[in-house]
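Just so you know, all these numbers are worked out from the coordinates, no wet-lab data involved. This structure is a prediction, so every number in the text was calculated from the model and none was measured. Cβ atoms are built from the backbone, for glycine too; each structure is taken alone.
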Structure I
């Protein structure tokens, strides 16, 4: 098929499978499902252009699908999109052959809006956006909540007083990561400088390396990367910069890229969403509509905190986590909400804590240099 690559879970390249095994622990079998094999049920995942091997978003979705295949006996296949022009073609192919089609990523929204109504007897899962069609289950995440917590860790851990944010494209999920990051940093370290650069690309590790090095050279010692495969380059930059330079991973643990350079992870349950909706299809209780998953639903979280982070800092992050769940900390999700929040951020003392950043320089801009 021109412009796409296709394979089933059973024939996936060994390098991809091995990489996925390193990414996150296995989910394990879920609730009891009929012992009869569900081989007549086909689940097909359509990637965005970053594709498999991004060690991030698409690999997480793949992991959830392969676990569903193992636990429920469904047939799981993948269609990789090489360009945006492949989205409609791949979704159409998937819908014709599958019970459930999984569209991975906000960038597939328009294509899925076109395709799903043409197959009213088929079921669709849309990850990271909302498509309001009767046969589509849309799962979104409150990325700003987990990113707020990684921002707290970074704001208290920076030794230079400057941190950075690398975004793939400025689409809603990545904006939520950015806004949560800035608000978390500023809540605990109001004088910190936050550098923000977008690559406008989710599939360019060399560019991610270059941008991250730029931020390190401007004084940042911690960079959060929410940029798909482009973010892999952030670890290359940290290694080139040397000890004391850190990356905060988004979506999943990326310690296989350099464990000593990963500060923590803003975890996102893409794999869980694919797994659970596949289970719904097997059990005959697929539910269309929108699910928005945050800390309270365990759809996002702060994980893989480096051993070098003091327990006092971890305790502050935990207090904020509980405050978010309880509604005490209203984490902003948009640019407008961020402006309002920064006028009166929730500080550690308001949570009954004392927290002192390692560096508190004068001057506290949020800078957005051009990529």
Structure II
């Protein structure tokens, strides 16, 4: 078995990169690998993803990201990395690659993950960072085959591959899809555009007054979104649930009927995959290859053109009105989500380790 270290700028904040990191770390540790999770900075609001971790957890800099000295974090990270045996270092973002790639000893093969989409990267500095830094690593990993191909072609990466995010578990029970509830899951931040989900729900819900929208998560947009719901006359039907512990999320999926994804951009939205595993269809904006790999339009859910709130409203209202279609799409979504079961994704990680370790 190998040594595997996952390095994040911040390993414990409530977010997709962090959830995936801890899920993979625990899964690989259960398979006998020596696993470490390294956060270069302390999270100001740590979230616990694994109740009984079998991996080692390290924080290089005791101050939050943006505070403290970079040299201190790098020195402590170098000390940890130099103590590890032969294996693999998974650098989970362009910033983590820039901070750590030159500190890795030769016995640790370097794997650069990118958790965003090609479409988003192309409009930001991420694209130039990936093009500059990821090609010199042993492997560059993206979240969908489409994104890996686009990066290989346009960033000229000879080492691009795709590995999807894994589900934390596989539920035995599925939702009956008869509770009139739409779920929105994620940090209440501007990029998630929950204002659009609220607007679509308010419009579609005029015909279905028994339906509610439940938002799972917290963040800086909470007060503004509350005011937005009030301005649209649905304050009593939009329920702000705050953070829900990871081990309790299954109950939320079992007691809802539709997952709404309204983000400006997404890499591989785990909420959609988790909902699908409970037999729930999704309505989503078509913003990335990762979204398209999960929401097969008309088969496992419904896609709307990016930022087209009218189309999103129509798709949401159509599923609210048609329980038979919800069940049909939800059943197909669960079957499709089998590919993202943790054991299958871990198999692919170990296959990659074997390939680049030869």
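Which structure, out of I, II, was FRET efficiency 1/(1 + (r/R0)^6) of positions 149 and 285 (r between Cβ atoms, R0 = 30 Å, to 0.05) calculated from, if the result is 0.90? All intermediate terms of the calculation are to be shown ahead of the outcome.
Details: I: 0.35; II: 0.90.
For FRET efficiency 1/(1 + (r/R0)^6) of positions 149 and 285 (r between Cβ atoms, R0 = 30 Å, to 0.05), the value 0.90 is produced by structure II.
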Comparing FRET efficiency 1/(1 + (r/R0)^6) of positions 157 and 277 (r between Cβ atoms, R0 = 41 Å, to 0.05) across I, II, which structure shows the greatest value?
II
I, II: which one has relative contact order in percent (Cα under 8 Å, 6 or more apart), as calculated, at 15?
II
Can you rank I, II by mean count of other Cβ atoms within 10 Å over residues 117-124 and just name the one with the largest value?
II
Of the structures labelled I, II, one was used to calculate mean count of other Cβ atoms within 10 Å over residues 141-148, giving 28.8. Name it.
I
Can you say which of I, II returns 62, 41, 35 when Cα extents along the principal axes in Å is computed?
I
